[in-house]
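> Right after this note come the structures.
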Structure 1
Amino acid sequence: MKLGLRGGNKPQSAAESGFTLTEVVASVAVVALTFGGILYGYVQTSQRAEWSSYSLAAQSLAMQAIEQARGAKWDPNAWPSVDELGITNFTQVETLDVPVAGAPVFATNFVSISTASVNPPLRELRADCVWVLTGRSGVVAGPFTNTAITLRAPDQ
């Protein structure tokens, strides 16, 4: 028995050693799947970051409506009684404050003010900000709703 000889009589040359076609195809498939997964993860991360920025802007818009209602004067103990707040519902349509290159995204704030308690006097302020996101491929996602709720006492 001779070591390093092929078929018992020829030595194996460097040109004859290497990978088979099956091994090359399998390794290329593994590399392609790995890079495909990395690219898919990058695209998903980018889309989630975009959605998060719009959601944060919508929450900010809802809080803006709450602060606007909290700024109204309401003092039932004064003479004469002052109630600029009122029991009401109203809507506001505004652009979400996110820098975009394309068309802006609009959101609708549904603000409702209701009586939570008569004694002690409390009012509930609620803002629901509804928005729809259109992706780069034209696919519409949503509607999404961001809600802010707070209670307010007189003259606060």
Structure 2
Amino acid sequence: MMDITLEVQAVYQQLIEAWNRRSASGMAELFDEDGESIGFDGSQSIGAEEIFMHLNPIFEDHPTARFVSKVKSVQALSSDIVLLRAIAGMVPPQQSDINPNVNTLHTLLVVRIDEKWRIKLFQNTPAQFHGRPKLVKQMTEELRELLR
């Protein structure tokens, strides 16, 4: 059996890859039936259908930036509930560098149901560190290392 940490990191990686493929269905299918997604702008979507309905027009109507992310911690709250925290930056279309204005903190709560890991909560919080530009720069540099 795979390590619980690796299993949950794999779910997060699938979520990031689905975003980068611009696949609303690929993202939505990772969520539990009442799983919740809280977007960068605070938009809330609950359940796979609502998550799909929220994301699909975004992918259809906007050239979305691709995520570059780094898992910072994985904490098992029980044998079936895990909290993952990550940082992420976005590389705009036709560009090769991260836009520091949209750095974000990702929080993922994942639950195991019938031996399958499902996302219960995905929160995408802006990481602007108001009044602390050194923290924005530090985070951006850490993410840029992943581009090299």
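> Using Cα Rg over 2.2 N^0.38 Å, single out the structure from 1, 2 with the greatest value.
1
> If relative contact order in percent (Cα under 8 Å, 6 or more apart) is computed to be 22, which of 1, 2 is the source?
2
> Of the structures labelled 1, 2, which one yields 1.00 when FRET efficiency 1/(1 + (r/R0)^6) of positions 38 and 118 (r between Cβ atoms, R0 = 35 Å, to 0.05) is computed from its coordinates?
Answer by label: 2.
> Taking distance in nm of label points 7 Å out along Cα→Cβ at positions 94 and 134 for each of 1, 2, which is largest?
Once distance in nm of label points 7 Å out along Cα→Cβ at positions 94 and 134 is worked out for each structure, 2 has the highest.
> To which of 1, 2 does the computed value 17.2 (mean count of other Cβ atoms within 10 Å over residues 46-53) belong?
Working: 1: 12.5; 2: 17.2.
Of the options listed, only 2 reproduces it.
> Further question on the same structure: Can you say which of 1, 2 returns -10000 when helix-only ellipticity at 222 nm (-39500 (n - 2.57) for each DSSP H run of 4 or more, over all residues; to 500) is computed?
Clearly, the read-out refers to 2.
Here, each number is a calculation from the coordinates, and none is a lab measurement. Note that the structure is a prediction, hence the values are computed from the model and not measured. Cβ atoms are built from the backbone, for glycine too; each structure is taken alone.
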